[in-house]
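J.: The next part holds the structures, each set out as structure tokens.
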Structure 1
């Protein structure tokens, strides 16, 4: 077990991304921050580093607890990091908001009628 590894390799092994190329692409696009700074995919990760991962509508703030270069089972991947309390709280709140959010136009199919249009306009006010 080494003390450092590439950030894209670590993100893939920790199961934040399905493939290593997706992890590399996310790092290149600036969706992954290490110690509040943009890094390149080959940047080295050490135990104790703070990593912020933006993946879709999810955002994780995690602290590196362990370095592994091989992708293993999910139970092993979960031991590689610890999510900050603030991050877990934000993600739980976002999940609850998504659960109760209903798109106003979800019940409509096709072109809205005059009545549908009035209902849409009334929800915007």
Structure 2
């Protein structure tokens, strides 16, 4: 079975998360800039002129499609690298993927999500 991980994280944690994913063998991913708010509803900013609420905070969304075998390791790598301990660190969603087809080759399923050197090829070689 194939899964999709959507992780919304702080922009400043992106490099640490990419490094953590590379370290465990996650090669393929997409990164999309997003804006949103979580449970806090935004942040309150205090200035000399008064205070105001910024309710749409810039974040980054990572999209990763991978096999079930690698979901937990990937979640832990993202969580550990993205965590600051403060509110607003982000959220991780795990979704089922019904089908994957690589456009250039027509490969399907696991072959379509496997890259040379990624976690799936490392696991096969071990």
Structure 3
């Protein structure tokens, strides 16, 4: 069993790296704020404090309703992202299935078939058409 001192020495470079990274992170966050305050550029006025988006003032209320197509595109992205997330581990472990190889293959084909039917339904309904 290794000695506690040996383990401490083995982890010392990692702890040093963590300390240096933390010091640089704090330096890069707080040094610009300190320089700004010391240099006198931190003088808020009305134009600095106004809300804006992309550099342009707001033309209307922020409470406008979003178009449902944004949500449909997001849902489609999540569906196909999950498909890839399930497909990759299945493909990696397929060679180790042994006698259940055919069952694994059929179950994945059913999964892909359901997703394909859903995709065709979305396509036929016009969810992918952007006007």
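Bear in mind that the values in this text are calculations on the coordinates, not laboratory data. Source: prediction; values computed, not measured. Cβ atoms are built from the backbone, for glycine too; each structure is taken alone.
J.: Given a value of -24500 for helix-only ellipticity at 222 nm (-39500 (n - 2.57) for each DSSP H run of 4 or more, over all residues; to 500), calculated from one of 1, 2, 3, which structure does it belong to? Present the calculation step by step, with values, prior to reporting the outcome.
T.: Values: 1: -11000; 2: -7500; 3: -24500.
The value was obtained from structure 3.
J.: Of structures 1, 2, 3, which gives 16.8 when Kirkwood radius over Cα pairs in Å is computed from the coordinates? Provide the component values of the computation, followed by the final result.
T.: Numbers: 1: 16.8; 2: 16.0; 3: 22.5.
Attributed to the structure labelled 1.
J.: Suppose you compute distance in nm of label points 7 Å out along Cα→Cβ at positions 6 and 94 for every structure in 1, 2, 3: which one lands on 2.7? Can you show the working numbers first?
T.: Values: 1: 2.7; 2: 1.7; 3: 4.6.
Here the read-out was taken from 1.
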